[in-house]
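What follows draws every value from the coordinates through simple rules; no lab data is involved. It should be emphasised that the depicted structure is a prediction, and the values quoted were computed from it without experimental measurement. Cβ atoms are built from the backbone, for glycine too; each structure is taken alone.
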Structure I
Amino acid sequence: MDVEALHSSSFRDPSGYIFMDKGEIKRVINPIYFEQYEALTQSGFYQKLFNNRLLIPHEELSRSEETIVIRPEPISFITYPYEWSFNMYKEASLLTLKIQKFALESGFNLKDASAFNVTFHNGKAVFIDTLSFDFYRENQPWRAYKQFITHFLAPLVLAHYHGAEQLKLIRNFIDGIPVNIASSMLPFKTKLSPTLYSNIHLLAKLETKHNEDYKGETKAKALSLKGQLNIIESLYDFIKNLKLKSATEWGDYYDKTNYTDDAFSNKSKIINNWVKTFKPNKLIDIGGNDGTFARQIDIEIPEILVCDIDNNAVDSNYVRLKKSKEQNMLPFVLDVLNPSPGIGLNNKERFSFIDRIKTFGPDITLALAVIHHMSLTGNVPFRESARFFAKFSKQLIIEFPKRNDSWVQRLLKAKGEFESHFDFYNQENFEQDFSTFFDVTEKLPIENSDRVMYLMKNKLESFES
């Protein structure tokens with residue numbers, strides 16, 4: 001196996017690994033896991049999970065005494081837990097518990113409950129680690145119990161009490177938020193909750209007492225199958241009822257917009273006409289809020305990504321998608337001023353947003369009502385914004401609010417005595433700096449507004465690294 005082909009996030013599990021083969025992801029199963037794989041296959045366990053869209057389907061390609069090779073269904077864009085909105089995170093956690101319950105009832109056990117084993121595909125959360133299952137052994141506690149607590153329960157409860165930003169802690173704690181940290185951050189009253197006391201505070205207390213990581217499979221007493229199912233049911237009910245308390249300004253952005261109805265309609269028409277020209281298969285809307293303008297596009301686009309910095313806006317989009325059962329749009333949380341970096345060993349276990357979006361390869365990028373926030377809120381020069389979009393955008397549809405725009409004026413006034421430092425913010429400088437990376441194909445004013453729409457083509461032969 002070519003070392004370069006090995007997937008950089010796939011070295012921890014002795015059961016097997018994934019690798020790249022001519023752009024396709026394939027998984028090798030090692031002999032140590034043959035017995036489990038055969039049982040999971042022959043019993044119909046895998047197939048039931050496939051049929052219910054709980055586990056990513058795979059097909060077996062080859063087998064020998066040394067390896068079995070399978071090919072999972074491709075997922076063109078992977079999102080990570082720190083990019084999920086609150087309700088997306090909830091769905092991923094409930095999926096994991098649902099799979100563990102089904103595994104126990106089928107004579108198996110989920111040995112790995114990492115949040116990174118879940119992503120979103122075709123409109124819902126799906127488990128993607130085929131080798132995360134083992135045989136259930138009577139009275140043996142759930143070996144991945146603590147991992148579930150640190151990857152799912154702790155982030156969700158912290159977000160419930162302190163806001164959705166807490167979900168991003170998993171980016172710093174790739175192996176889960178330590179229970180002693182979670183316990184210390186929770187209000188004292190949570191010790192009165194039987195669920196939180198037993199699943200977080202007590203675990204933290206045991207860690208302190210033993211001065212080492214608490215391992216459920218070695219320190220916990222024997223636990224019956226019924227006992228395990230009771231714990232899972234209790235966690236499921238508790239998490240299902242969790243809600244996010246915080247609200248944000250941008251969650252209802254389009255209720256506060258400075259567009260007139262005519263301007264809104266004209267902007268949508270411009271976008272539609274330009275998008276239809278290219279008949280894209282893939283589109284990303286950067287700063288797309290709740291997906292409003294992506295939904296206004298009246299041609300079928302197989303894959304649409306909509307990202308925004310605001311959890312409430314992303315959550316609103318996600319809830320709407322669930323109700324409508326749309327499968328072609330994927331919302332996620334992203335700060336364009338601080339996009340997700342590569343993290344983990346060698347910064348390669350989890351890929352950066354830039355690397356993933358390049359691989360995704362959108363045919364069109366929408367950047368609506370975002371450049372003034374990058375420039376005036378983030379103090380980012382136009383040239384650097386252009387460099388960011390040029391890394392992955394073949395065709396860029398970008399909106400420029402002029403200095404007289406009410407939102408621009410609001411942002412400028414917030415600069416106080418430094419307002420004059422932002423004299424660079426004008427249409428001429430915008431066009432000049434973006435011309436380093438893009439050719440302007442067309443520009444049109446949005447009627448009854450102080451905004452201009454641009455259609456730009458990436459002029460670089462290959463996207464910048």
Structure II
Amino acid sequence: MNKEKILGYAIGPIGSGLLGFISLPIITWFYTVEDVGRISMLQVFMSFSVLLFCLGLDQAYVREYHESKNKPALLKTVLFPSLGLSILSFLLLAIYDLKIISIWLYEIPSNYLSVMTILCFVIALASRFLSLILRMQERSFAFSMSQLLPKIIFLIIVVNTVWLGFSRNIYSLITANTASVILAFLVFGWNTRSELLSAIKERININELKDTFSFGWPLIFGGLASWGLNVMDRLFLRHFSTYTELGIYSITMSVAIVVTIFSGIFNTVWSPMVYKWMSEDKFDYEQIDIVLEYVLAAIYFFIVLTSLFSWIIPYFLPSTYSEIEYLIAVCLLGPLLYTLSEVTGIGIAIVRRTKFSMLCAIAAMLCSAILNYFLVPQFGAAGAAVSTAIAFQILFTLRTVISALIWRKKFHIKAIIVMITLLALSSLNLFWESFRAEIYCIWISLLILGFMIFNKSLKSILFLIVKREIL
């Protein structure tokens with residue numbers, strides 16, 4: 001993959017991160033913490049809906065794309081069952097009791113909120129498959145622009161709501177979110193119109209459908225387990241704590257997402273690139289080891305520097321959110337550990353043993369549920385953050401070890417030890433308030449130690465930078 005395509009993929013996450021960083025203070029200053037907690041519930045269950053009704057076929061599409069001789073037929077084969085089942089399910093739910101969705105998610109009986117929520121769910125599912133077309137065709141700029149526009153329209157609606165003096169409540173936030181999802185769908189549909197028209201003319205290949213289901217069905221449970229792993233913290237905060245704690249935690253996770261931009265870029269590019277290497281007989285084990293070392297070094301310095309300079313964050317937010325300074329490092333670990341596991345655990349997908357991904361995700365989710373059950377009632381957002389980080393550490397370790405056993409006999413012990421160290425120190429910094437000065441000194445020591453641990457990687461990066469400047 002050339003530099004232009006990687007840059008194209010980078011525009012989306014970077015632009016989305018910047019727009020999110022701009023909209024974040026607006027939301028925290030002009031909307032209640034409770035409404036911030038409620039909008040997070042929409043995002044939580046929108047991701048659940050996409051994972052459930054994708055049926056694992058989205059991952060099957062990615063896995064089989066480069067080896068498929070009839071790509072439009074493959075698209076129809078994976079899209080039709082998912083979209084049809086989702087529409088039927090939500091239609092039956094609406095006939096039973098339309099308000100049940102808004103009551104369960106927001107504790108507000110409202111037909112309007114329920115309809116907007118269902119629209120978000122169904123349209124986000126369709127957009128998921130359309131985005132995969134752009135991703136697999138390596139149309140990076142179109143893919144990124146489809147990510148940016150929803151953020152732009154969301155920001156415009158929120159700013160105008162505040163500027164024009166409209167009601168600042170959950171209704172305006174849900175409306176803004178729904179409008180952004182619809183816009184993304186329209187952009188995806190326009191950019192993939194030729195592929196969609198070709199797919200309509202094709203027939204669903206029953207044998208191909210069986211093969212994609214065979215690959216994807218373990219990923220249904222694995223995907224739901226991954227969803228549970230990602231949202232278990234907010235579900236327990238919703239049940240055992242208050243919307244205030246949920247709002248604080250949600251904003252912390254939003255900040256974490258903003259500053260982990262490179263994770264989104266990497267996750268978008270990595271697995272399709274490896275599958276393409278395999279289809280073209282360009283696969284080289286050493287490439288994975290090199291990438292792993294670079295990613296591990298980036299994560300290490302990212303966590304250390306964040307811990308050293310997190311005291312800056314509270315200056316941009318109301319005093320209600322002061323706890324974010326200590327939560328942020330722990331909340332960063334989850335998505336970063338997942339990204340690292342995409343490198344060390346790639347062998348599971350390569351040998352098509354996806355049931356192991358399912359088992360890893362289930363084990364991590366159960367761990368998250370147990371830890372959240374004991375820690376959230378006592379520690380609130382702090383307990384949720386640590387529980388989630390530990391669960392992702394378990395996911396990373398299991399995927400790393402299992403991939404080594406069924407594919408390569410390389411267990412990446414260095415990566416496991418480094419991540420456990422970062423997790424332990426970040427957690428101690430969150431709970432041991434009286435020792436934070438001493439822990440800060442330890443972070444400084446880790447920064448210095450990092451230059452020795454990743455000496456070769458840093459030299460290689462510096463060499464590449466200098467070489468390009470000379471050229």
Structure III
Amino acid sequence: MIRYTIPFMCCLAMCILYCMRMNLNIAMTVMVQEPPEDAETCIEELRPDGENKCNNITTDTEAFDWNTTTQQLILGSFYIGYTIMPIPGGWLAGQIGGKRVIAIAVVWSSLLTSLIPTVADISVNLLIALRILDGLGQGIAVPGAYVLISKWAIPNERSTMVSITLSGMCMGLIISSYSSAWMCSSNIFGGWHFSFYSYGIAGAAWTLLWITLIYESPSVHPFMSIKEREHINLALNQTEQKRFSVPWIEIFCSSPVLALTLCMVTFEFGCYTLLSDMPLFFSHVLGYSLETAGLLTLVANIIQFGIKFTCGFIADVIINRSYLSVRSTRKMFVAITLGVSSFFLILLNYFDNNHVTVTVVLVTIVYSIYGFDVAGIFSNPMDLSPPFAGIISGLMLTASSITGFIGPLVLGTIINGENTLQKWNVFFAVVAGIHIFGLLVFLAFAQGEEQEWSKNAKVYEGESLALIRRSEKNQNRHVTE
């Protein structure tokens with residue numbers, strides 16, 4: 001089935017984008033060289049044999065002397081741009097097509113990623129500006145994917161296509177954690193420089209495949225069978241590419257959209273924090289070595305990837321066989337994502353430092369359960385409005401990106417210098433409470449059907465096109481007469 005090339009290629013796009021996003025986090029460990037403790041005292045000090053002490057201190061002339069604040073500013077600047085662009089990206093995809101928007105995101109990020117080694121040598125401020133621009137480009141990718149998939153995914157395949165697409169993010173985390181570390185630690189083509197160039201090359205190769213294999217809609221695909229094209233067009237009631245006037249007020253005032261957005265925020269509050277701080281928790285709090293902590297984090301990401309990749313198919317089976325309605329299916333998966341994870345987060349408070357293994361297992365379970373989000377939270381935008389799923393997803397991403405700053409801030413306030421299991425358990429309980437709040441809001445206001453304002457936008461646009469065509473016919477008739 002040709003239509004499944006869409007989610008698989010989108011999955012690869014998300015994977016490459018995430019690799020490029022995370023590479024600097026890993027490369028930073030070798031790009032920055034900490035000064036030796038006795039560097040300031042070795043200027044003129046001589047050893048008994050008359051040799052200057054400084055001769056034994058080696059430095060990497062290519063390393064940067066960025067302090068911790070500068071490093072965090074460089075890494076965090078990406079999210080400034082990333083937070084701004086999802087909503088405009090969803091609108092842009094509706095205007096020029098999801099295929100073009102995703103291609104722009106990958107080409108843009110590949111180019112800027114390849115420039116990082118050169119720009120870093122020039123100026124740290126220029127590097128920060130480049131990272132902001134990179135975030136702007138990557139911020140349009142996910143909304144673009146929603147717009148493209150909405151033209152290819154028949155209603156009983158939406159969850160599957162969304163889960164395949166978004167599992168690429170988790171795949172990117174898994175691949176970059178080891179490929180970036182290997183490239184940065186090797187001497188191939190300049191060590192850490194090679195990691196940035198290689199991802200840029202991967203993005204360019206993907207772009208060539210994307211341009212060759214992917215088309216905006218079934219109606220313009222030259223190689224798919226007539227049977228498959230008619231099957232999709234009939235299911236989606238589309239015979240040509242259409243542009244709809246965006247009902248901005250209705251979208252931003254829609255109870256199901258607002259409930260979904262709030263649910264997304266409460267979900268990402270815990271997910272973002274665990275994603276960024278899980279290795280720290282395993283090593284600094286539970287006492288594992290950095291290597292073991294990295295391995296445990298990798299295991300959690302692999303399990304979550306497997307869940308993300310398959311749970312959309314499970315959701316579609318439930319819907320197609322009429323075991324549950326679309327709305328009930330979405331609520332069930334959100335209940336698993338937020339409700340079951342909250343249960344295990346609260347359960348963590350009943351174990352102390354004498355139960356380290358149990359704590360690791362519970363944290364891994366929580367992070368793995370977050371993978372069910374794609375069949376609930378992330379599939380719901382296309383239920384509510386297929387034509388404007390890109391804008392809805394953009395609203396969700398913009399709102400939830402704020403938790404990337406708030407989550408660590410709340411964690412730091414709770415820990416307050418005491419990095420102990422007891423303090424972390426307090427934070428886990430806070431996350432559980434926030435998850436439950438988001439779950440209750442979603443259960444109360446969520447919908448699984450296309451909203452009236454979305455249907456009306458189609459009607460109004462259809463009427464406008466009919467009036468324009470009728471006017472053109474009348475003009476032609478007058479000219480003929």
Taking mean count of other Cβ atoms within 10 Å over residues 134-141 for each of I, II, III, the highest value is that of structure III
Read-out helix-only ellipticity at 222 nm (-39500 (n - 2.57) for each DSSP H run of 4 or more, over all residues; to 500), computed value -10000, structure in I, II, III: I
